[in-house]
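K.L.:
The structures come next, written out as structure tokens.
What follows draws every value from the coordinates through simple rules; no lab data is involved. Here the structure is a predicted model, which means the values were calculated and not measured. Cβ atoms are built from the backbone, for glycine too; each structure is taken alone.
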Structure P
Amino acid sequence: MVELETRELEYFVAVAEELHFGRAAVRLSIAQPALSKAIRRVEARLGVRLLARSSRHVSLTAAGEALLHHGRHALNAVSAAVQKARQAGDADAHLRLVIKPGGDANLLSGILTAYAQQPDARRVDILFGGATDRADYLRDGRADVALLYAPFDDLTRLAYETLHVEDRVAILPTDHRLASRDELRLADLEGETLPRWKGVPGGGTGPELVDVPQMIQMIALGRTIAILPRSLVEPVPPGLVCVPVADAPASRIVLAWAEPDRRPLVASFVAAALAATGRRRRPTP
């Protein structure tokens, strides 16, 4: 079995990201000749060429692209494992919860109250993530638990429990042709300009958006409309209306954590969140 040291993987990732040995050496605080020697040693051990070098250019081979992709995940996993080990041995460790600003459907206050009554409750640090990166906080160890929206957030390699299920609504300007309807179907919205969300593949043909406040402004200006979980637009801003979309798949707010995380710190918070929202834990597969 071929093995690489974590340090060697860090060296390669730095060179692959910088595509320049000098800059990578500065970033790693080592001498450039030592870095070059380390990369050659890695290539010899793996038996593949990772970098195509010339006098003025460094590029990745197909093998290098593959090692960069999987190497980043491996380094994140090592970092997360170290953090989890330290936290597990720290009786005073805080629990870190990442949320999207305004993205808790008014559940958070009740969850925190229920958790505070747990005999092993710790201090909860609230972190605010962006529209699409909160799941990454769990995968790389920056957070212990997260409130995510399914099916919009990527739940790959995460464990989760559903806390709340809600309908999805079309957010429209008050003067829109469909604004007076009591209910819509997806077919009614065909041909409408829908936004693109930064960091999310696919989407509509409208402006690229990074958060809900920006979306609200673009809708008010008539540049786009959107279909979102109801809780993200309550209370409804002036100048806009929300019309239920009957055949749009329901949205779920889930409490998620890294799949292998079995710490009592996390289990206690999950139990409190389920109790606060009146949900039962899913049976273990």
Structure Q
Amino acid sequence: MIDVDGYLAVLGVARPQAPTAEALWALHRAQVERVAYENLDIHLGRPTGIDATESAARIVRGRGGYCFHLNGAFAALLTALGYEVTLHRAGVQEEVEDPAGPGGDHLALTVRLDGERWLVDTGLAGGMYEPLPLREGSYSQGPFTYAMAPSTVVPGGWRFTHDPRGAFRTMVFAPEPVELSSFAEEHVRLSTSPESGFVRVLTAQLRGAEAVDVLRGRVLRRIHAEGTDERTVDSADDFYDVLAGVFRLDLTDVDASARARLWDRVRVAHEEWEAAERR
């Protein structure tokens, strides 16, 4: 059982009286604005699970996570509020769909509401701001444009295409409902394998109405209609100010020695990246 009132307090949204479209839109916007897509615990050496109750408790404590945490918790919140939610096996892919279908490195959600199904996804790394209908078409949300189309390789599946300035190009999901626990093995791989992007690069991202803020290592970017603003975080104090101020992350449970180790890891990784770029 999740702490619904605590979760809603983090989102700054009053408890809906009924599972309406208006309430769903408000909840989705609030989650992507206030709960960061982030992988700090991997770099802090703090293993996490993906149980929805655990993930919701992390959000109540002022933290975020990646898709299994964010969408798992959000699905539990919506279900508790009376929405009809389905979890789907999904995968982030290149622009051309992989014939093997979604690989399970992403958890997607759909909600059936007023006779229509909607893609509801708060774990797409600075992606959607509001739900999208499962109808073929192009959709603008603030300065970004997305597309929805039936999958060309997964019968009954759908393909979401990100704005060209996004962190990836395409997400495909299968129609069949799945349990959150079915992603446990993939979560272990993503959070421990040296080949995983989550292990290689620390990131935090938040989606606002008119921009996306992205931290990758020491590089902070704001992507908006006019272009991209970028700077390099130049000190540990600056780094932790960005995490708290831009990404709303509560790191009061991370002591001074752990903070120093995390900054050192990020700093060294940035230096290695710069050296590789100069080759």
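K.L.:
Who wins on FRET efficiency 1/(1 + (r/R0)^6) of positions 51 and 267 (r between Cβ atoms, R0 = 30 Å, to 0.05) among P, Q, i.e. which is largest?
P.N.:
For this comparison of FRET efficiency 1/(1 + (r/R0)^6) of positions 51 and 267 (r between Cβ atoms, R0 = 30 Å, to 0.05), the top structure is Q.
K.L.:
Right, here's the next one. Taking distance in nm of label points 7 Å out along Cα→Cβ at positions 99 and 243 from the coordinates of each of P, Q, which one would give 3.1?
P.N.:
For distance in nm of label points 7 Å out along Cα→Cβ at positions 99 and 243, the value 3.1 is produced by structure P.
K.L.:
When volume of the Cα convex hull per residue in Å³ is calculated, the result is 190; to which of the structures P, Q does this value belong?
P.N.:
Only one of P, Q returns 190 for volume of the Cα convex hull per residue in Å³, namely P.
K.L.:
Going by distance in nm of label points 7 Å out along Cα→Cβ at positions 43 and 251, which of structures P, Q comes out largest?
P.N.:
Largest value of distance in nm of label points 7 Å out along Cα→Cβ at positions 43 and 251: P.
K.L.:
For FRET efficiency 1/(1 + (r/R0)^6) of positions 59 and 235 (r between Cβ atoms, R0 = 25 Å, to 0.05), which of the structures P, Q scores highest?
P.N.:
Going through P, Q one by one, FRET efficiency 1/(1 + (r/R0)^6) of positions 59 and 235 (r between Cβ atoms, R0 = 25 Å, to 0.05) peaks for structure Q.
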